[in-house]
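Enquirer: Input: structures, listed below.
Derivation of every value follows stated rules applied to the coordinates shown; laboratory data play no part. In this text, all values refer to a predicted model and were calculated from it rather than measured experimentally. Cβ atoms are built from the backbone, for glycine too; each structure is taken alone.
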Structure P
Amino acid sequence: MTKEQQLPLIDAREATLAGLVPSLKASLNRAAKNWCDRRDLKREALLDRMNALAENAGVSLTAGNGSTSMAVFEKWLAPRDTTNLPGIVAVNVFCMVTGDNSPLAMMLGLHGCVIMGPEDKRLRDYGAAMDQVKKANQLKRRLEAELNG
């Protein structure tokens, strides 16, 4: 006899993706506010720096060529606007200018990934080295036992 199983109406991935746009916009807004507050500047200054970096790098923040307007930038940050989203280049330029990787971290979190900083990398490398030492010591003891055996 088989037991019937109730399947969820919404897949967990669907629920996670449904929150992507609001979460991204909230993360962008927090990063923009923090950047502007630390410098006592307005969002226009942030966009100016983004446009300058993009121009110097030879990339575009939008599908068109040229500078991104303040109106477009405000749409990217508008919490209720779910249709106007920054592209991947714009998100990366934003993170570079603000020095805040939280928008990228939020997107990576959807996939179970995290951003590693320099200290995280050192700790990872140290752990890997310790694991290699442990395995080498185990091999050494096994070989010594065979030689003495």
Structure Q
Amino acid sequence: MRTEDKEPYQLHEIKFTRDQVVWCLEHLILLRNGFWPESEDCRGSSQAAYFRTPAELAAEIDQRLEMTGTDGAMAELHYTNGRTLTSIAKQYNLRHPDAQGRELVKRWINQAVAYMSGWRRKRRTYKEWREHRKKAALKRQNDLE
């Protein structure tokens, strides 16, 4: 999880970097309710209704979460609900909820966050994107040999 000693992001700073996506996930409940985390007035900088801008950001995060399926659900459980990797592994009935299961869940969460990152949504589906990354990693590995 993100360390709390960092300053909160301002609405205009959100460009969907990996750290910003994680931060949004950590504050998703507040955003869904129309509040901007850790700000003096608890609102976004919009002149519109108090809930408009944070709720729109939450809707974008929710759309990106939905695109990642089960991996996104695991990311939400971990970052938004504070669940441990072990408890998520047990919930999804992984054979090994120990260190191996935690590593699998961690990898899937990281993949979901990577897919959600970027100033715009990916054109490829999550499945296509993962396959493309796997092929690219194999190609890089073969190039090194």
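Enquirer: Out of P, Q, choose the structure whose coordinates give Cα extents along the principal axes in Å equal to 79, 58, 29 when calculated.
Expert: P
Enquirer: Work out which structure the value 1.4 belongs to, where distance in nm of label points 7 Å out along Cα→Cβ at positions 92 and 108 was derived from one of P, Q.
Expert: Working through the options, I get structure P.
Enquirer: Can you spot which of P, Q the value -21500 was calculated from, given it is helix-only ellipticity at 222 nm (-39500 (n - 2.57) for each DSSP H run of 4 or more, over all residues; to 500)?
Expert: P
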